[in-house]
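Got some structures for you, see below.
What follows draws every value from the coordinates through simple rules; no lab data is involved. Keep in mind that what you see is a predicted model, and the values were worked out from it rather than measured. Cβ atoms are built from the backbone, for glycine too; each structure is taken alone.
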Structure 1
Amino acid sequence: MRVCVLAEFYPRAADPVLGVWAHRQALAAREAGADVRVLVLHRLVPPHAALRGGPRALARAARDLVAQPGRAVLDGLAVRYVPFVSPPRPRSYGAWGTWAAPPLDVALRGLRRSFPYDLLHAHNAVPAADAALRTAPGCAVPLVLSVHGGDVFHTAPGSVAGERAVRRALAAARMVLANSAGTAALARELGATAPRVVHLGTDLPARSPAREPAPTVVTLAHLDPRKRHEDVLRALWLLRDRHPRARHLIIGDGPQRQALEGLAGALGLTDRVEFTGQLPHHQALERARRAHVFAMPSVDEAFGVAYVEAMAAGLPAIGARARTRARGDRPPGGGLSLVAPGDVEALAARLDHLLGDEDHRRREGQAARATVEHHFTWAECGRATVAAYRKALGGR
């Protein structure tokens, strides 16, 4: 089968980490038997973060956007970047599909001439699926729509245009894939018929990585308030005397970095906390997997790939229980424990147990890896994705 994957979030020359999960799923589908080409909606307007960074940051962001090659080959996969412009995100994101549709129509027509794809797999209703449904080529083949959380947690509730676009795409899709049971339930409420849960995956290290010399808690995530990095910092402050050698490794970047660095200083933890900034994906995983415990008590999370990436290397993981329905389901199996959202004392108690009891930590780490082996490999993701494609094309 020939598949056109369409995504807004996908690796770029200036940001090879962006949407790497969509790329890995495309590769997994290829390994499972699909012939895949990729179109990426590439917005040529710098994000708000660049505007806040001042003239130099804005100029650098603009240069990166314009410099993005129109075509690339990533891991043997042909990728074309489709440029478009649109108004600022906060007020108009639900309508971005209307802005992306004209250039996408041209790109889809061109692709069909050289690669007559059988179906279109769009990541997110907005803007990808919405834009495709506004083109003739996009309506000519079955649509498979992956919902990763943003559509149902933010875009649909955020505006009338957003809800309309999400509902239209969910109704039009031959098959809706959700990254968790929680996402699937909300997609169903917005009109999806029998959404299918397809978990994203991770690689399994061949052997357990060497651990850091000091007990290390790692958080690998965008530095955004909903990830709750500050809870981990405060928990480690509570444990400063019981675990004087404990360190916190924070991998990622984002708008909260300056505030988190300030908090680490105010708590007297500066010499115990390392901010690496954003790293290439393989380097980020390599650093994270040398730690002893993964902690990310985030809220409003659709599905945390970072948890299973750490668990694959035998790290016990700590997350937060659902605060609202805007949260993914707990992965099956062991190795992940959940605390109440915002409960720093409970988080500290869980960290204390894992850092202080090596045998318990090892057992939890073994359970974590077993969970990933059984449920979260890329091979399994690829098989499930291709099975969904066959179903969308009228097979079983």
Structure 2
Amino acid sequence: MRPHETPAEFRGVPERRLLKIVDGLTFARGDLTPEQCAWHSDRPGAPIPDLPWGAVLVAPVTGSYDADSQPRATDADARSDAPRNGVPQIRLARADAAAPGDVVELLPERNRLRTRYRRGANANTLFATERCNSYCLMCSQPPRRVDDDWRVNDMLEVIALLDRDVPELGISGGEPTLLGDGLVAILRACRDRLPDTPLHVLSNGRRFGTTALADAVAGLRHPRLTWGVPFYADVADVHDYVVQSAGAFDETLHGLLMMASKGLSFEIRVVLTAPTVARLPALADFIWRHLPAAVHVAFMGLEPIGFALANHDALWINPADMAEPLTRAVHHLANRGMAVSLYNLPLCVLPAALRPFARRSISDWKQRYLDTCDGCAVRARCAGFFEWVKPGWIPHGLHALNAAEVSET
């Protein structure tokens, strides 16, 4: 898997900037100026169109790195790949670190190149803010009280560089709605540049019931916008405990009902934890009765990172121990016509009756399989594990499924 960041040597790049990686076909089919692009040269000496590129990527020098894995060119390389007409040059530590269609951030002060959008990835997400008005026990991105409204313009820059046929795009945080009008501007930019791209925003939904946000978002008339909203229990004390915020249950429910009244599309996300599993059947019935406008309900395995690491004993429950209430909840919704999925759970630890609901949900850049998975008949469609999974987070009963077990599904 290509890294999100890689060491790079910069020549003529004075400060941080965002660029789109292009080859001839990508540039010809796009609508960007050469100054917004970095020309992709995959071999030394390849011809480079004589245009005012924002930068030119040149091939790394095999075996020529300093102690920090920083690529260093030989004098011969420097002469053959010397920038022309003042065009900045980037030499990467890895040849596969960037490819045509990607959007990258040049960080010359750190000698790094960061990928902000990767063409062909199964998930691309814009990070909206580190701030949040909840403090969830299992938060994978622990919030910080910082002034990061600058991210609005940053995201607008990224959106302006994206392919117009992006298959899907996400927005996450923190809590994106804390950007206020800035988030509305981002959604508008996505609507205008990417009208056919499904846009999925992760939000706790709490601000939709107490601000004019619902009206502003509805007024955009984005044709393919869906909100993913966590809802953890049918009773306030359990939900509020998980998100560590008194009154969050009422605010979230009010927000969801407001979204439904404005015709906004939303899905319910339920992270599976020890405090919530026992009430899953009651939660499913609550969703069916009070939130039937939900377009999808996702029951999700824990991501073992962030706050979850410190709260392992309070959160972890082996999938086998949740099988009965989870099965009841999933079938309660599915039998009533609601779309239901299971995320972040390996197929082999699920009852056969639940495997049709499981999705290969983990983003490709943070997905891995264990040695136990070798030879599994359904590995290609299994969620697998998060890259950072450690002992204590690995389910009991993990095994490679054989053809006979798969046929029973």
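Results, tabulated for the structure shown:
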read-out	value
Which entry (1, 2) yields the derived value -0.24, -0.33, -0.54, -1.42 for log10 I(q)/I(0) by the Debye sum over Cα atoms at q = 0.06, 0.07, 0.09, 0.15 Å⁻¹	1
Relative contact order in percent (Cα under 8 Å, 6 or more apart) - highest-scoring structure of 1, 2	1
Winner on distance in nm of label points 7 Å out along Cα→Cβ at positions 90 and 226 once structures 1, 2 are ranked, highest first	2
Distance in nm of label points 7 Å out along Cα→Cβ at positions 138 and 362 from the coordinates reads 1.4; which among 1, 2	2
Answer label among 1, 2 for the case where helix-only ellipticity at 222 nm (-39500 (n - 2.57) for each DSSP H run of 4 or more, over all residues; to 500), calculated from the coordinates, equals -12000	1
Distance in nm of label points 7 Å out along Cα→Cβ at positions 58 and 370 from the coordinates reads 5.6; which among 1, 2	1
Comparison of 1, 2 - label where distance in nm of label points 7 Å out along Cα→Cβ at positions 106 and 210 is highest	1
